[in-house]
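A.B. asks: Below: a set of structures, written as structure tokens.
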Structure 1
Amino acid sequence: MIDPLLDLVLRGGLAAILGYAAFHKLKDRATFEGQLAAYALLPEGFVHPMSRALPLVEGAAALFLLARSEHASLLSAALLLLYAGAMGINLARGRHDIDCGCGGPEGRQTLHWALVLRNLLLAFGALAIGLPSEMRPLSWADYAIAILGLLAFLALYTALNALVANIPATNRLKA
């Protein structure tokens, strides 16, 4: 059982993350197509159609999370595991220098194992919202706490992304 307050925070946070991911991919389709091609996991003929389909699936997952769709948790977890797997394969190949595609066209972010871990943790959170929710009435205070929890979740996510994005620069300074 998952508390409905935690369910609200996780759903909102994951919907925001996936919604933003879809937005930045749709905003600059050419950049995302290049990022997807750089992973070198798809046959050349599949890169263009997948670069168009993935943002739509991300957007749908965000909407399904907000609509409390029964399978939103599985779709969200599958996307996050797909991304973690693609990053992990490239890292295992020694390809640390490619852009993960996480930061959108404005923010180049190279692959790192911390990004794989981040996506695995987010996938775990997505699976958690698929658990049955405890049936208890929510008060106005619960909703206020949910909003604060969501803001904290997103602030932590943003801060961790910034830290991971700066790992290569930090390593260069240490060297």
Structure 2
Amino acid sequence: MQRLSNILQKLALVLVLLGAVGMMSSMLLGTADVVGTQFLGAPVPGALEITESTMVLIVFGALAYAQMQRAHIRVEILYGHVGPRAKAFIDAVTHAVALVFFALLAWQGIGEALYSWEIRESTLGYIRFPLYPARWLLLLGTALLLLRLALDVISDLARMWRGEPPAAPPVAHGLTGVE
């Protein structure tokens, strides 16, 4: 299970770094579009369509990585006042609910991605930008998150059984400067 977790962590890191590149590209493209529109009277063709598609990569590319870092938002009104077994139980239930939600999202996303690929879906703007890669990126990010959530549910149940406190989030090597 640890080997799968390590592979998953590397894949999630690659996806979040691609999302960061997408975010920088969208930022530069948006800036160029605003400058072109306001000062030169010529917007950048396809800026909106490209930015919309990169949003999928930015959001869904980061989900699994955020789950690994335990960086998702959590309301801790009750969580901080219970013991290790109850914390593990709360984590297991939370991760199981998220697993079901994202499994439903992936289930619906598969049909959308296949249909989009089949018809070679693209935007209707000045530049026809393909939409099906974004649909597949959504599925890839969701699949990585589903794997991470499944591992977390197993880990939470094992922690609950043993009565152990929550584990600290893993440190991504090279990002924090601490090795």
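A.B. asks: Using distance in nm of label points 7 Å out along Cα→Cβ at positions 72 and 96 for the comparison, can you identify which of 1, 2 gives the largest number?
C.D. replies: Details: 1: 3.8; 2: 1.5.
Largest value of distance in nm of label points 7 Å out along Cα→Cβ at positions 72 and 96: 1.
A.B. asks: Also: 120 is what came out when volume of the Cα convex hull per residue in Å³ was calculated for one structure; which of 1, 2 is it?
C.D. replies: 1
A.B. asks: Out of 1, 2, which one gives 4, 16, 18, 13, 12, 10, 8, 8, 6, 2, 1, 0 for P(r) over Cα pairs in 5 Å bins from 0, in percent, for residues 24-79 alone as computed from the coordinates?
C.D. replies: On the way: 1: 4, 20, 24, 19, 17, 11, 5, 0; 2: 4, 16, 18, 13, 12, 10, 8, 8, 6, 2, 1, 0.
For P(r) over Cα pairs in 5 Å bins from 0, in percent, for residues 24-79 alone, the value 4, 16, 18, 13, 12, 10, 8, 8, 6, 2, 1, 0 is produced by structure 2.
A.B. asks: Further question: Consider the structures 1, 2: one of them gives 3.2 for distance in nm of label points 7 Å out along Cα→Cβ at positions 8 and 120 as calculated from the coordinates. Say which.
C.D. replies: 1
A.B. asks: When percent of Cα pairs over 20 Å apart, for residues 64-143 alone is calculated for each of the structures 1, 2, which structure yields the highest value?
C.D. replies: Largest one: structure 2.
FYI, it's all coordinate maths here, none of it is from the lab. Just so it is clear, the structure is predicted and the values come from calculations on it, not from any experiment. Cβ atoms are built from the backbone, for glycine too; each structure is taken alone.
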